[in-house]
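> Multiple structures follow.
Derivation of every value follows stated rules applied to the coordinates shown; laboratory data play no part. Quick caveat, the model's predicted, so the values are computed rather than measured. Cβ atoms are built from the backbone, for glycine too; each structure is taken alone.
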Structure 1
Amino acid sequence: MGQLTLYLDLNLYCRPFNDQTQLRMSREARAVDIILDEARNQRYTIYWSYVLHVENSLNQNLVERQIVIRQSTSSCFCSIIPADDIRRLADQIQTLSSISRYDAEHIACAERAGCDYLLTGDDRLLRRFNRLKVQRVLPLRVVLQNPVDFLETQLEKEKSHER
């Protein structure tokens, strides 16, 4: 099996800045740290996109913006640039669902780049995407998953291969 390709939603890069006394936030922040470390060790390939760049530039906190850029440059070795086919797919996703424009563009970027997974901490996006996928109106290959669930799934797969 080849190296998995991942796309992380901006909310995951920002997890360390969230309230770490909340169990969910701390678990997701730790999962993202592990995933980024594994990318630096070449276990995963992580994609960065123009959408992430734009969304990050809207963060009013300069320190947080710089940390996100540092994380991405040390872990993301592939970049997705704007393209008409990405915008068209994002338009379709947004038209067929209640998914926001930024999220539709993230999905379109991950799909067009051929990413295996788009990881997000956004439960609403996960629900809306799963509804869209069940409708089968768009042939989307990318899988959306929470980073904690992703790591647990990968660990289970490793255990089953060891048996």
Structure 2
Amino acid sequence: ELDELMEKNVRLRAIGDLNDLPEFAREELLNAMERTRHNTGLNLNLALSYGSRTEIVSAAKDIARRVRDGELYLEDIDDEVFANALYTRDIPDPDLLIRTSGEQRISNFLLWQLAYSELYITRTCWPAFKREELCEAIINYLHRERRFGMISEQVQK
């Protein structure tokens, strides 16, 4: 599979606690991520042993450690500092989250990163989710007004 990622210029990334993976799997994954890190085509992001609450607590601990060690001042902590302490620091926030099986919750997934993402909920279960429904979700998304926490009048200005 690594050869195919290289051939198709795909960059492989992973979020989560990779230390929970068996050593051989973690080593192969890290090797594949390193080998594909300069690829500029699609990004393939894997969430492995991932929980957003754990990610947020880990980020808070990292920031607290940096403050304690004098690397960072309390006054300097803002959204950007916090986002840069998350597992997803090098990955853009999602524009669209497609939630399958009719579930209307995000299930401890990218809690920080989904703040301004658009949600598309479908009753179709994941294994049955096909290209046609993906296209429908994208078309639906393209007709939305992205407000990023503002109201329409603010976006229009």
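> With relative contact order in percent (Cα under 8 Å, 6 or more apart) computed per structure, which member of 1, 2 shows the largest figure?
Across 1, 2, relative contact order in percent (Cα under 8 Å, 6 or more apart) peaks for 1.
> Starting from the value 1, 9, 18, 22, 21, 16, 9, 3, 1, 0: which structure in 1, 2 was P(r) over Cα pairs in 5 Å bins from 0, in percent calculated from?
Checking each candidate, the match is 1.
> Let me ask something else. One of 1, 2 was used to compute mean count of other Cβ atoms within 10 Å over residues 41-48, and the result was 16.6. Which label is that?
Computing mean count of other Cβ atoms within 10 Å over residues 41-48 on every structure in 1, 2 gives 16.6 only for 1.
> To test your reading of the models, identify which of 1, 2 gives -11000 for helix-only ellipticity at 222 nm (-39500 (n - 2.57) for each DSSP H run of 4 or more, over all residues; to 500) when calculated.
2
> Between 1, 2, which one scores greatest on mean count of other Cβ atoms within 10 Å over residues 65-72?
With respect to mean count of other Cβ atoms within 10 Å over residues 65-72, the highest-scoring structure among 1, 2 is 1.
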